[in-house]
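> So, here's a batch of structures to check.
The numbers here are math on the coordinates, done by the rules we state, and not lab data. Computed from a predicted model, the values in this text were never measured in an experiment. Cβ atoms are built from the backbone, for glycine too; each structure is taken alone.
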Structure I
Amino acid sequence: VGDKIEVHVDGGIRSGQDVFKAMAMGAKGTFIGRPYIYGLGAMGRPGVTKALEIIHKELDVTMGLCGETDIHNVGRHNLVATGK
């Protein structure tokens with residue numbers, strides 16, 4: 001469908017790397033359910049905050065390792081060799 005529809009990924013997001021991959025494949029956003037629930041079950045509200053902080057830090061590190069500073073510049077070129 002190309003850019004004719006907005007895509008959000010719901011399911012399978014467990015880390016910042018998963019968020020990065022989904023965004024690189026063209027998703028406009030991701031939903032984070034299980035890590036949120038795990039954090040809630042482990043530590044209540046602070047656990048949810050910690051789980052989201054971890055995912056955010058993982059995403060920051062992954063973007064840095066890929067040489068990206070803006071999530072809007074992430075694309076398929078970050079996932080596969082383009083032959084250049």
Structure II
Amino acid sequence: SKTQVSRLCAEIDDKVKAFLARPIEGDWPYLWIDATYVKVRQQGRIVSVAVIVAVGVNSDGRREVLGMDIGPSEAETFWTAFLR
């Protein structure tokens with residue numbers, strides 16, 4: 001039902017927010033950052049948005065997504081805010 005989907009989406013949103021707000025600890029000597037564009041629905045229209053993802057590799061060779069954000073484009077201000 002629509003109520004169950006809404007509840008599930010809210011739970012996922014909470015988990016994603018907690019993941020993105022977690023402290024990043026340890027050494028990450030390798031970092032890859034990249035962006036891709038995806039289509040999303042905003043106010044009834046389909047628009048293209050930039051999705052930035054940062055993936056780090058720690059000293060033990062373990063890879064982890066360190067951060068992710070969505071913005072209107074790959075403008076310098078978006079990259080700067082993401083990296084800070």
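> Here relative contact order in percent (Cα under 8 Å, 6 or more apart) has been calculated and equals 22, so which of I, II was it run on?
Working: I: 31; II: 22.
For relative contact order in percent (Cα under 8 Å, 6 or more apart), the value 22 is produced by structure II.
> Computing volume of the Cα convex hull per residue in Å³ for each of I, II, which one ends up highest? All intermediate terms of the calculation are to be shown ahead of the outcome.
On the way: I: 100; II: 125.
Between I, II, the highest calculated value is found for II.
> Given a computed value of -15000 for helix-only ellipticity at 222 nm (-39500 (n - 2.57) for each DSSP H run of 4 or more, over all residues; to 500), which structure among I, II does it belong to?
On the way: I: -15000; II: -10500.
Derived from the structure labelled I.
> Out of I, II, choose the structure whose coordinates give mean count of other Cβ atoms within 10 Å over residues 37-44 equal to 13.5 when calculated. Write out the running numbers ahead of the final one.
Numbers: I: 13.5; II: 8.6.
Of the options listed, only I reproduces it.
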